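Okay, got some structures for you below.
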Structure P
């Protein structure tokens, strides 16, 4: 019997699996996916055996990660309703699906962790928000949960009522960052920098700036001010961003993201 199982092997499931594989040997992991060709490919790449069905996957692990999109949750939960027992730890990563939603389908004695990871997990640089009732889990189980989520990046435990906001903060936001990188690269390609160099300059600037926030602990506004010399180039660019609604666009994007997360 394996320790960790995955139902679903899409982008997010695969990213998490790659991290977990750094902690546990292939024989301690199992997965299932409706795409047989994709399953075979993942098995060949990782050495992890795949289960023929979701119930078989659930039967062969203790920590069961449901890495499927919210629109498929009802069907998936129905398929694992009987194999899942109170001994399992069910980990749900779908936006908008609450712990109570999962329990209502699997049984109120089933123990559930709700999580929101993001795709940089593929490189071990993910950010995940997790929520669960601590009293429902043994110390060793909580240690395994922490190990799973630290295997592909950082994590923070939050109150479940904040999980839809976590979707906005880190779950969906990599897409906005990629758009920012693409747009800023386009803007300097216009002035002659070759495109591949433009992506490198901009992406490294984003990476370094993020590290400054994480490592220094300084307020982002203060770090911004340190770049903005009086009468200089940076403050001119910042003024243009303010004029054309940079902050407002991000806030509006978050509003729409949050609205969608609460609609499932």
Structure Q
């Protein structure tokens, strides 16, 4: 009881001490550590951990909304994850479908729009259908949620390059003039979420100190925070600590 009270006081102090003017406008999050959490906690299945993680994801979005963070991009499933055995993937797909069934109601309460990004053609039909239904149900909102599934940062750049060249050809640009029309700005305009600013802060859980290609193009000048805790055990106090770290930094944008 006493320890819980101390944690609540500490959490309140962290929350009150954040400089709201320096909080990120766009926050990226890698939800890593579900299977490790299941093993460490002795859970009966990975699916149990996945369900805990998706409930925690909803908690996290509420915390971000509470702080007025306008854009969140969450990496729920990578292209590389899709190489795992079917008996590992199917339970996670089912949990993701459950999440997308809840999200329209959740996002309505938090005035949140939903966009799903990534190589959806690699995912099972029932998951894609659930994701698209949630996206169509919430096209607008004060807060923006991007959900990355079947996502790979290199593939996003490849897709952007293909889309840009296709658009240039369709608009009548000659092959000999294509190169002159390709630059950082034109390529950025064809990324999956070109309508959102580049992320200010990227957080990854589970103690892994790498991004594995998450928002590879957009994160050139982002700040990174790596948190030791596995995603299903990620707490509001962990989130507030990450934000405290971020607001205390001097951003240089490569200068």
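Taking distance in nm of label points 7 Å out along Cα→Cβ at positions 60 and 204 as the quantity of interest, name the structure among P, Q where it is greatest. Before the final figure, lay out the partial values.
Values: P: 4.5; Q: 1.3.
Result for distance in nm of label points 7 Å out along Cα→Cβ at positions 60 and 204 over P, Q: largest is P.
Follow-up question, since we're still on this one. Which structure, out of P, Q, was relative contact order in percent (Cα under 8 Å, 6 or more apart) calculated from, if the result is 28?
Details: P: 15; Q: 28.
Label of the source structure: Q.
Can I ask one more? Using mean projected area of the Cα convex hull in nm², for residues 12-83 alone, single out the structure from P, Q with the greatest value.
Q
A further question on this structure: Ranked by distance in nm of label points 7 Å out along Cα→Cβ at positions 100 and 244, which of P, Q sits at the highest value? Each step should come with its number before you reach the end.
Numbers: P: 4.4; Q: 3.8.
Structure P gives the largest value of distance in nm of label points 7 Å out along Cα→Cβ at positions 100 and 244 among P, Q.
For the read-out log10 I(q)/I(0) by the Debye sum over Cα atoms at q = 0.12, 0.13, 0.22, 0.23 Å⁻¹, for residues 92-187 alone, a value of -0.43, -0.50, -1.14, -1.20 was computed from one structure; give its label from P, Q.
The correct label is P.
Sticking with this one: Between structures P, Q, where is distance in nm of label points 7 Å out along Cα→Cβ at positions 4 and 116 highest?
Working: P: 2.2; Q: 3.8.
Ranking P, Q on distance in nm of label points 7 Å out along Cα→Cβ at positions 4 and 116, first place is Q.
Of the structures P, Q, report the one carrying the highest value of distance in nm of label points 7 Å out along Cα→Cβ at positions 44 and 196. Provide the component values of the computation, followed by the final result.
Numbers: P: 2.8; Q: 3.6.
Ranking P, Q on distance in nm of label points 7 Å out along Cα→Cβ at positions 44 and 196, first place is Q.
So Cα extents along the principal axes in Å, computed for just one structure, reads 66, 39, 32; which one of P, Q is that?
Working: P: 66, 39, 32; Q: 72, 46, 34.
Going label by label, the one that fits is P.
The numbers here are math on the coordinates, done by the rules we state, and not lab data. Everything numeric in this text was worked out from a predicted model, so none of it was measured. Cβ atoms are built from the backbone, for glycine too; each structure is taken alone.
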